[in-house]
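Chemist: Input: structures, listed below.
Derivation of every value follows stated rules applied to the coordinates shown; laboratory data play no part. Computed from a predicted model, the values in this text were never measured in an experiment. Cβ atoms are built from the backbone, for glycine too; each structure is taken alone.
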Structure P
Amino acid sequence: MNIKLVIFDFDGTIADTRKTIVIAKQETMKVLGLNVADEETCASTIGFSSKIGFRKIYPELSEQMLDLCVSTYRKIFDEKKKTIPPTLFPDVAEILALLKEKGILTTIASSRNNASLKEFLDKMNIAHFFPYMLGGEDTAFLKPNPEPVLKTLNDLCYKPEQTLVIGDMPMDVAMGRNAGTFTCGVTYGNSNRKQLLEAGADYVIDRIADLADIIK
């Protein structure tokens, strides 16, 4: 395996956003008079776009109500991130520096909107490691559809066999596999080893620092 490009997920892989997201979603549910889902249910939607996430929890809601969920959630999230700020997972900055030193390009494919993604990367002082990023607005289809990976490969002129997709959710693994790349799941985010292996991950690691052994 001769990896030249690593495509990272953001939520649950680079940054710990779980508490902020779950509390903001539960507050949204309370405000809108919906049955409040538990933490695990809310966390299971992390990685999907906000609208798809709410649709998974409340499949009976109309499109108009789902849009209201999204707009309400975003307002609440913007408030909650001030008191419960997402944090960088341990060793992320160090592994990004190592990849750069080895001449491996690092990019992001996330369902998070671009403004939020760029804001967090800037605040975490790691934006300079990502010269190319795809947010939720940048492709017609989101993970597990391979389009974000295929667009990245096409725009940057890399081949699937030169690429490793890394994320914490089965949808990240599926996105990479559907595009023909190598895949790596991380267990410290919002899924466990069993779920990631069942999704077909080539590698599963418990710490991002373990990525160094994979890319040797």
Structure Q
Amino acid sequence: MNIGIIGSQGRMGQELQAWFEAEGHVVSYRKDVEEEILKEVPQCLVDFSKASAIESSIDLAKKFSCPLVIGTTALDKDHWDLIYKAAHSLPVFYSANYSMGIYLFHKMLRSIKDQLSGWSAGMVEIHHQQKKDKPSGTALALKDSIEVPIDVQALRLKGVPGEHTVILTQAGETLRIEHRALSRVVFAQGALQCALWVVGQPPGLYSMDDMMK
């Protein structure tokens, strides 16, 4: 499949390109602040850049008449308004985290959220020092999945792709649910799986839950 990458020179953009090509796909379009290279029209666009690029990414997806996979976090209401509007005419896939392990993390939290009366909850998330949003989009999404008051502590340390730990306590016991991304390749693997799935879907806004049904 021909795939386009927006934010191609970023850490994640380079990881996406390496994985897509390793799996036999062609990165036929690349866009970043300093470059725009079109070899062939992409069949899907993948955007892991920054929130300010959302509008231009949507415009490109419309131009190429292809689905858009978004992994950008720190989106505000205006960005979401653009995404919802675009989903009327395009297949748009969004996830704050493309790790399949994080998807299972969400499933675990949703399965126990109604059984936490009397428990206290906290979360610690750790990312590399270049990550700008704090707490991470993944941490905020996990917080939504557990649906109980939860204090989130965010740390920025060298060389950490991403770690999230939910800590649940009550008198006499502690439960920890933890996910560690050992490499950014897990996000590229998930993004490719989602890109392959969303091609051919009708217009709409899709999530991991839709793909994993």
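Chemist: Rank structures P, Q by FRET efficiency 1/(1 + (r/R0)^6) of positions 36 and 172 (r between Cβ atoms, R0 = 30 Å, to 0.05) and report only the one at the top, that is, the highest.
Modeler: Going through P, Q one by one, FRET efficiency 1/(1 + (r/R0)^6) of positions 36 and 172 (r between Cβ atoms, R0 = 30 Å, to 0.05) is largest in P.
Chemist: A further question on this structure: As an exercise: Rg and Dmax of the Cα atoms in Å, calculated from one structure in P, Q, equals 17.8, 61. Which structure is it? Can you show the working numbers first?
Modeler: Working: P: 16.7, 52; Q: 17.8, 61.
The correct label is Q.
Chemist: Can you tell which of P, Q yields 2.3 when distance in nm of label points 7 Å out along Cα→Cβ at positions 76 and 92 is derived from it?
Modeler: Working: P: 2.3; Q: 1.7.
Attributed to the structure labelled P.
Chemist: Looking just at relative contact order in percent (Cα under 8 Å, 6 or more apart), which of the labels P, Q belongs to the structure with the highest value? Walk me through the numbers before you get to the answer.
Modeler: Working: P: 26; Q: 21.
Evaluating relative contact order in percent (Cα under 8 Å, 6 or more apart) on every structure, the highest lands on P.
Chemist: When mean count of other Cβ atoms within 10 Å over residues 4-11 is computed for each of P, Q, which one produces 22.1?
Modeler: On the way: P: 24.6; Q: 22.1.
This figure was derived from Q.
Chemist: Then there is this: Can you spot which of P, Q the value -13000 was calculated from, given it is helix-only ellipticity at 222 nm (-39500 (n - 2.57) for each DSSP H run of 4 or more, over all residues; to 500)? The partial results should precede the final answer.
Modeler: Details: P: -13000; Q: -10500.
Only one of P, Q returns -13000 for helix-only ellipticity at 222 nm (-39500 (n - 2.57) for each DSSP H run of 4 or more, over all residues; to 500), namely P.
Chemist: Thinking of P, Q, which structure, once P(r) over Cα pairs in 5 Å bins from 0, in percent, for residues 84-123 alone is computed, gives back 5, 18, 23, 26, 20, 7, 1?
Modeler: The value was obtained from structure P.
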